1. Distance in nm of label points 7 Å out along Cα→Cβ at positions 240 and 312 was computed and gave 1.7; which structure, P, Q, did it come from?
2. Going by distance in nm of label points 7 Å out along Cα→Cβ at positions 176 and 200, which of structures P, Q comes out largest?
3. Of the structures labelled P, Q, which one yields 11.9 when mean count of other Cβ atoms within 10 Å over residues 40-47 is computed from its coordinates?
4. Of the structures P, Q, report the one carrying the highest value of distance in nm of label points 7 Å out along Cα→Cβ at positions 136 and 192.
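Throughout, read-outs are computed from the coordinates displayed, never taken from laboratory work. What you see is a predicted model, and the numbers here were worked out from it, not measured in a lab. Cβ atoms are built from the backbone, for glycine too; each structure is taken alone.
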Structure P
Amino acid sequence: MIDYIGFDIHKKTISYCVKQGDGKILDEGVVGATRVSLTAWAGQRHKAWIGAMEATLFTGWVYDALKPYAVELKVAHPPMLKAIAASKRKNDRVDARMIADLLRCNLLPECYIAPAEIRELRRMLRYRNLVVSEAVRMKNRIAGLLMETGSEYNKQRLHGARYFSQLLENLEEVPESVLHMLTLSRASVDMFRSVERELRRRLLNHPHLSDRVELLQTVSGVGEILSLTWALEVGEVDRFPSIPHAVSYCGLCSAENSSAGIQHRGPISRKRNRHLQVILIEAAKVAPRWNPRLREIRDRERERGSRNRATLAVARRLVAYLVSVDRSGKPFRMEDRNVA
């Protein structure tokens, strides 16, 4: 006999419920949400067990800490778990019991969890994206301070180091506080740039990532950041049974609500990997400059009267190319047009 354990994870505590295959509760309680407490609890269990938990911010380290002690560990998809197990009564103990029941009945809506190394690199990439967005905000703040004080400046050259230094020296009738804030803002931009360069260098030179990123960049219009984002957010491309599944995961298809032969289409789905969705849409706006096939798709959709649809169509084709190259392990060739 094997035990089934459901975990309800929170910032400070982890509730657990141990059940037999017939649903009988063998043990339940609360463990402190620390590695020491969790591994000590797991080490005291002498019977084989399978565990499950809901995907949260804390799931990664809990999964890694428990994996050596479990026969198998599974992670549940939060929205699907909520839909399956909606209940009037909800607390940590009830949630742990419910997860254990879904696990033992083989009804758990399991989701993918990437290997620890991929999760570590993904965390680094997302931090790099945060740094870039903060740098953009700071640049906008610099321009805003200059406009507030009626100062003239060259928009194209504003963020160049030499031009900015000359600008500060020549500013007239500008309060001392504004000059101080401009100097601090410029220092912040330089710091953000330095951090971004270091993070990107470490990611691109990682031995288990560099070959895959280089292969993905053989697709015309795909650069370093898109290929890095694809490799780290997707993880294992073989988990997608088809290209439409990958398109859906990236949030590039509309939501559908159909019943009784009546079909309703909404905007693009919010159930997606937002990191991939953002970078793919941004890439789709510039990729047609270097990829004739993508340019054809964009122009065809634009003739139908919708620029947004044209961008989405290009993004979907980019996903098709990326899946094809990533799955085959071979460089992209423009002749391979029947990938979508």
Structure Q
Amino acid sequence: MDRLYYIGLDVHKKTTAYCVKDARGEVIDQGTVASSRASLSEWAASLGQPWVGAMEATLFTGWIYDYLKPYALDLKVANPAMLKAISASKKKNDRADAEKIADLLRCDLLPECYMAPQEIRELRRVLRYRNLMVREAIKMKNKTAGLLMEVGVEYNKKRLHTKRYFSELLGNLEDVPVSVTNMLKLTRSNLEMFESIQKRLVKELRSHSHLKERVRRLMTIEGVGEVVALTWVLEVGDPFRFSSIRQAISYCGLCSAQHESGGKEKRGPISKQRNKHLQSILIEAAKLAPTWNPELAEVYARESARGNRNRATLAVARKLVGYLLAVDKRQTNFISKECQTAA
């Protein structure tokens, strides 16, 4: 009967350290292999035994996970923060890290994290790039206004970034250094390029039919737009991995860090162990959602009455997470309390 191998992988940009152990913990093989498809294929084919593997979540984990998964009986990804807490020691190197991961996997102690399907991760990459383009476009707009203010040019703030008005403004500039004119032209061309790219990316995301219904349901929540719904779907992946709203709120980084010892509890600032992409989009949505959603407006008013608007925004964001998770899990349209009462 074939023995089952337990393999720990310490993944890096150029090399991947590995440690192969059997069920008793005996080291069968360990070493390094180049982090390239050809080298990984040759290494996986040379194992000759069925195996399960684990690796730490890093920037390079995604493609290696997808590439090695067909070779393994099972492949898992470990949460780096929890892995560090479990396996902290004075001696740390790639070889030792691979061995520790193999032991944690073998003993069923690996702090496994969720690995979204490959298609979801590809779409998530597109959405994150789109958000980057939006941020760059905002920088270009601010730079344009800044350059005009530096040389004392008066302009219409509301129309500044429209194509026709900007062309007219550029043609009527007087007593402005040539360098500023050139920078304004360059900034405008970059802005148009960024806006064009982000529109193409959103169009590409809309073309995926399996996302449409899920996004449509989330948009029935007043105050939730297309980008917020898309971000939730692609960053969360499977909503059923959260057993409670508290878990989802923690994942989104909308709660403070907790320190409790000797019966005394201390709350710190918002935890940095979160999905930063989801956190930023939810906080931005929470600033605007109360305008359209009476229930969220009530939450904001109640919390802001205590004197802290930032905490009120976080309270709205947490309530928004509850709505999004409920709609996503139930797979039904959102029904407000007013509609429920009327019914």
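1. Numbers: P: 1.7; Q: 4.0.
Of the options listed, only P reproduces it.
2. Working: P: 3.9; Q: 2.9.
Ranking P, Q on distance in nm of label points 7 Å out along Cα→Cβ at positions 176 and 200, first place is P.
3. On the way: P: 11.9; Q: 14.4.
The structure behind it is P.
4. On the way: P: 1.0; Q: 1.7.
Greatest value across P, Q: structure Q.
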